[in-house]
Structure I
Amino acid sequence: MVHVAGSTISLWQGDISDLKVDAVVNAANNHLWMGAGVAGALKRRGGACIEEEALVQGPLTVGEAVITTAGTLPAGHVIHAAVMGQDLKTDLAKVREATHNSLSLLVKEGLTSIALPAFGTGVGGVSVPNVALVMVDESTAFLGNCQAKIDVTFALFDTIAYDAFEIALSQRS
């Protein structure tokens, strides 16, 4: 765990749909369809109402984020961060912007705990180590400039992602 200006950044390995936080983040496409990966896990566990509520808020510009209820998930809300367009590809600039906008939306909504997956490392095609560096860097910068106290958890499904984020986080502490 790393402390930044009264906030924390930590790592957790497992299924993001298991976490009881104020908001879990869905690495979404800009039309907010919930297919496979993180979106599929959230929809399976939380119910189709999550996708239904998201769809009426789209399409988004890539990088933007919207919030919905979480259905039957342990989390209170789902933040849908448009990390990619309909082509399902992304890049590190889009990952950075989606990370920033997810955290900004959390603060705007008055929430204080968030779980984020490794954006764009599945169908998005971006390397896990590069995503880890960008997401940790953006989160650290955001928390350093934020008045609110937030608990950020990177929810990483496998050991490869966990290890990459652990290295990125250790470089920031």
Structure II
Amino acid sequence: MIHLYTGNGKGKTTAAFGLAMRSVGHGGRVLVIQFMKSRICGEHIAALRLAPELTVERMGPDVSDSVWTDSTRARWVDAAEPLGDDIAAAGLARDRAKDAILSGDYDMVVLDEIISAVSCGLLAEDDVINLMRLVPAEVELVLTGDPAPEPIRHMADLVTDMRSEKHYFDRGVAARKGIEF
């Protein structure tokens, strides 16, 4: 099955990691490939406790071993003019995803922010569609990011659209350790 968590609301990555933890809890082997993400967040630290059943690979540009904090934001991709290293990192992550999906090593493969990589021009929509076509019946594929193009929505078996109605960021609340990172 193919799961898609999209929309402008908070919780897409959180939902994907929740599903990954549930799979690990029942003996599943899960790989999370993070597009566009470089810094270490709480989910990476937690994944180390669940290794080797849960593996997280950060494949954004300038991957750093430093822990993300509100004052050390990683560089964001400029959707209007993505840099060459942003595009290269997304291509490497796409190729790693293909290998993982076909390897037989994982019961679930999570492609975190792959949809955002498409919307930023780092990958083509067809790159994601081609990955979706490869998924064997015994592998759960989870895609996150926004906005999800209609053909990807149509191919997914489950689509959850997270919509922001209200967010404390709008009141100036900064990202908090253990909640946003």
Structure III
Amino acid sequence: MSNKGFTIIEVVVAAFILIVGISGMLGLINQTFSYASNNSLNMEATYLGKEGIEIVKNIRDSNFLKIAKGVSGNWNDGLDNCTSGTGGCEADYKYETLQSFGGGHYLWWNGSFWSYDASGYQGPFMRKIIITPFDIDGSTGLPNELNVLVNVSWNDQRGAHTFSVQENLYRWW
């Protein structure tokens, strides 16, 4: 006598194997989306860190231009109040000077760029700039070099993150 069909044990084992396989694939897909989201935030933090350096360079270069035009001032005007002792600064292209960090504000995305203006939607990022003077010139009392450290921090479902960018600026004028 030949019975054709499956026993209940065979059906349960097949269903178990199918469920384990599908669960594994769903877990892998979920992990992939999580990593993609995390990579996106890392890339944005990299951009914001580099932008912070560029804002500081723009202020330094504006100071050089003012000096070249005969306006009194120093190459590090507006950059000397961002030391770690003062708590650092915030930077935005809309302002000609760096603003005191003061606990920090979140950057807002307005559809085109990140800014401290509360328009668009509030992002997860905070940017802090710390400038450390080096190689103080004995005759002028001015530094010949500035170390610029930009820390971009954010929180997501994986916890707190910080990305740092650092560069040295020189009094090359």
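Comparing distance in nm of label points 7 Å out along Cα→Cβ at positions 18 and 146 across I, II, III, which structure shows the greatest value? Biggest value here belongs to III. For the set I, II, III, ranking by relative contact order in percent (Cα under 8 Å, 6 or more apart) places II highest. When percent of Cα pairs over 20 Å apart is calculated for each of structures I, II, III, structure III comes out greatest.
FYI, it's all coordinate maths here, none of it is from the lab. Fair warning: this is a prediction, and the values are worked out from it, not measured in the lab. Cβ atoms are built from the backbone, for glycine too; each structure is taken alone.
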